[in-house]
1. As an exercise: semi-axes √(5λ) of the Cα gyration tensor in Å, for residues 285-436 alone, calculated from one structure in I, II, equals 52, 21, 14. Which structure is it?
2. Consider the structures I, II: one of them gives -19500 for helix-only ellipticity at 222 nm (-39500 (n - 2.57) for each DSSP H run of 4 or more, over all residues; to 500) as calculated from the coordinates. Say which.
3. Among I, II, considering only FRET efficiency 1/(1 + (r/R0)^6) of positions 301 and 533 (r between Cβ atoms, R0 = 41 Å, to 0.05), which has the greatest calculated value?
4. Can you tell which of I, II yields 3.8 when distance in nm of label points 7 Å out along Cα→Cβ at positions 165 and 517 is derived from it?
5. Thinking of I, II, which structure, once log10 I(q)/I(0) by the Debye sum over Cα atoms at q = 0.07, 0.11 Å⁻¹ is computed, gives back -0.47, -0.94?
6. I, II: which one has relative contact order in percent (Cα under 8 Å, 6 or more apart), as calculated, at 15?
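Values in this text are rule-based calculations from the coordinates and carry no lab data. Every value quoted in this text rests on a predicted model; they were computed, and no experiment measured them. Cβ atoms are built from the backbone, for glycine too; each structure is taken alone.
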Structure I
Amino acid sequence: MKKLYALAVAGVLPAMAMAQAAVDAYQLSHSDLRGTARFMSMGGAFTALGGDMSTLNQNPAGIGIYRSSEIGLTLNLNFQSATTEAQGVKMTDDHTKFTFNNFGYIGTTHLYSDVMPTFSWGATYSRTVSMDRVYRGGFGSLDASLSNLVAAATNSEGWNSDDLSSSKDYNPYVDSYAPWLSILSYQGFVINPDASGNNFQGLMGDGTTGSASYAVRQKGYIDEYAINFGGNIYNTLYWGLGFGITDIDFTQISYYDENLDNAYIAAQAANATNGADPYYQTRGKGYYRLDNYLNSTGTGFNVKFGLIFKPINELRIGFAVHTPTWYQMTDTYYATMDYRYTPNDSRFAENASTSKDYPMTNDGYESWNDYDMRTPWRMMVGVAGVIGGQGILSLDYEYRGTQTMKLSDVDGNEYTDVTSDVKRYYKGTNILRLGAEYRVTPQFSLRAGYSYESSPVKEEASSGREAVWTAGTIPSYTFDKTTQYITCGLGFRTGGFYADLAYVHKRRESSYHAFSPLIENGVILETSPTASLVDNNNQVVLSIGYKF
């Protein structure tokens, strides 16, 4: 039996007015397999190898392997595809993007010392993460409505109609301290007072059926400008120290709508004038659409340290640790609500939106919020063997402390609720990378690699048994499952010139959740409409450079 959840439900959800959430921190903190063509074609298994420009972003000790200077750049052509599936219906969106992966310079000085024969330094620009993704889908049969979730959360926080009765174009910092999503929903008749007038109820109840659709357009990147120093001791122990300055620019444009039949809507008497008469609860068709815009930008700083130990020429063992990246962030955002309600009873009038009659945040302008973010720390170890002077096998393991992400205000006051959510939703991420290279001739090499990344999400959250807090007016979120890369490539060397080509196939499996499940005391009152989301991205990568 469907319920309207008009009563206050304590502990169902946190305050929806929060500016940031744990799911947003993860979106801005995850990593990607990107770098030079050689690095990517070997699955990124370079913790123990070094001698490649990408190691400045992975194991700084790799710079100590260099015996000469180098300048190079990498180009990337990415064919992206995202497929959603829910209730047996699939939808696929494709697009193609061209980017620069990296370019930089590494200089090496010979010290003519037995203790430390060489010292190297380097500076690179790298696009370490691409956050571009487009996907859309729908649910042909709804078992839950966002309106019921918002009603329950609004009631649990104790807001009343006066708190939500701002003008249709409102700035909540001026007009009200109530959550934005509650105000938008009230202004758009998505939540309405119940018969008692003391609580709010949603649109879905006994006998209500309907469908929903959604679309998400994400565009963004994380760039890192790295400065590294390193050398070697007795040609046996190689060390490196790196400093990274990062830029984030992420934009998400999304919508979610519901079409409901026999919904519990608010309608006005047909002869009402200029909204003077009160609204009454009745049954009818209900449609509403929530549109959101979010842009997150920031700059950050991190430090990396690494070692590579070569006890014999045929064996290398590597270790690296990355501090968290400390970011100063700014979010800008706004949202609108479009709606149309058609009562079954002809005594009531249709409530339809027009170009001038629908609620929006911030008087139609973007609002903003500043905050600080700390990404997870990372630790990696690797081992590599040289076989017969022509072959290389390399194996890496990385641990990423996803559950250590933190957000705070600009004064350094930690958002403790968000930190608690991070620990409830996320766990440590394990990454395994395997790479191989075979030198066919002194000029030509063949390469292959594989990388596997485990899910960073706890089972309770990913399976819908945990209420998930989201920020502001964006109720949807995604949880990553596993990510895999299958890679191959070839290389050409002549004199100091080199050219490397790589093909990289990435498959990331995720789940899209339209909004949080509604849970009270461990009992699921309403489920979360969920769709599977699979990214199948194919990249062609070209690196060219010169060693001197």
Structure II
Amino acid sequence: MISNLRYWFLVVLIVLVYIAGTFVTLFENDSAQFAVMAMRMVNENDFINLFKGPNEYLDKPHMHYWLAALSYKIFGIHDWAYRIPGILATLLGAYSCFGLGKLLYNQHTGKLAALIFMTAQTIVLGAIDVRTDAVLTGFTIFAIWQLARYIEKGSVVAILLGAFGAGMAFSTKGQIALVVIGLPLLCHLAYTRKWKRFISWKVILALTVFAFTIAPMLYAYYLQFDMHPEKIIRGRDNRSGIFFIFWEQSFERMSGEGIGKNSSDYFFFFHTFLWVFLPWTILALTAFWCKAKTFIKLKFTYNPKYEFLTLGGITLVFVLISFAQFKLPHYLNVTIPLFSVLTASYMYDLYRFEKKKTTKYLMGAQYFILSLVFVSSVLICFFVFKFDGVFIPLLLILASLVIVYFTLKSENSYIRLITVSVCTSLLLNAVLNLHFYPNLLKYQGGSNMSKLVKQNNVPVEKIYKIGEQYTWALDFYNKYPVQISNMTAIRNKKDVWVYVNAEELEKIRESPLDWDQQYTVDQFRITRLQGKFLNPNTRYKVVNKMHLVHLKQ
């Protein structure tokens, strides 16, 4: 088995990669949008009403924004402060993976599950491009672990902690939290037949804790929406925030009603999983297949040597979310802890039963993934965005030497399988966080324009926009939202600045308005990468411009 020294050395490297990403500029749209929504709470001292720009925000509950606002209160309004709650929730998720793996299997499985969780690509990305899913995932797996611990041991502390975790998860993203918590636990209960655990006064106490945990969020919804039936939200009046979060929210996402449809592909999450769980994808698929075959062979009859919580939970959640008409890759994040425990248990079986032939084949697959990551890293560093200094190249070379050392070191194949897989994630995300993202964000117009605003002492309270395009990054880094106007109203303003794209600038040129200063930055939707952008020879074809012009007095 992997030594404690090796294990904690890898954990420290993972945390350093997380820290490197903490100081990267916020991504548009969601991260910057959510950061602005929390910033608005602090600036306006209003922690009840949620707004997305000028519109009242019903879609998600308050917890993520409250935690970000609390971080702002402690550390100030900074991008790294916004990320702190998400990173802490991710670390809570890792510890919960350890706890659940240890509960269902043994300590080694738990340790490996935590390592797999922390290095899964979507989890590393979620700690940098922070959305509600980081907090949701952390508290969801915490609740599953504690409630499973209650089922196994009957601990009153466990069921109360589980109820608190479920309440925090529900207050972060609504019904999906209870679904992801409930389905694995139902599978566990159905398999172990320990239904009597929930015929107890402890359950009543846990429901009370859950109710108290979600009460602040429900009260905020009540004040913002239930007390104001005259408000028009998505074309409807009489919108109850409490009814929405308990009933309407998930049905809207399943049907696409209200928020729109973006995918009717029932296999969207299956092919998305191929990259979100890198570098562990092949191991996870093998683990799922082998575990499923075992249960089919046993005809699902109870055997204390096995657990059905992870396999059953993953299957049911996957099937359910695949029928949603609105899908995004990060919706899979809540399943990653279950995949981590399942994969860790399978890898431990490889070691325990000395399956050297299977381990050899899987080792070859992991070397293949490492080679793909290495080639991608070389292309990123020497073709997509070339180095413009010496510090980052030296740091990445040092990291590469560490990986080469562990790759070539003669040792047990099981230990090498773990180490090479972790190192693959470390290499990829070190390159992304230290080199790729910082260079990519040079093409995010709003954040770069905010630097020019600061350098040239442009008054942020005098910046307007005349289009419908959101300006989240500019809003956040100016620490003041861009004010909304239009061509008619802007004609009556003097000594103001207008933030426009090329089409809007042309409208100003054709109008009687005149300006005496102009700042221009590159603009590209960085979360929607394409080949033409990644190729520096064709990048200019897809990069647009954003302009800040000063209207004369």
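1. Matching structure: I.
2. II
3. Comparing I, II by FRET efficiency 1/(1 + (r/R0)^6) of positions 301 and 533 (r between Cβ atoms, R0 = 41 Å, to 0.05), the maximum is at I.
4. I
5. Derived from I, not from the others.
6. It must be structure II, since only it matches.
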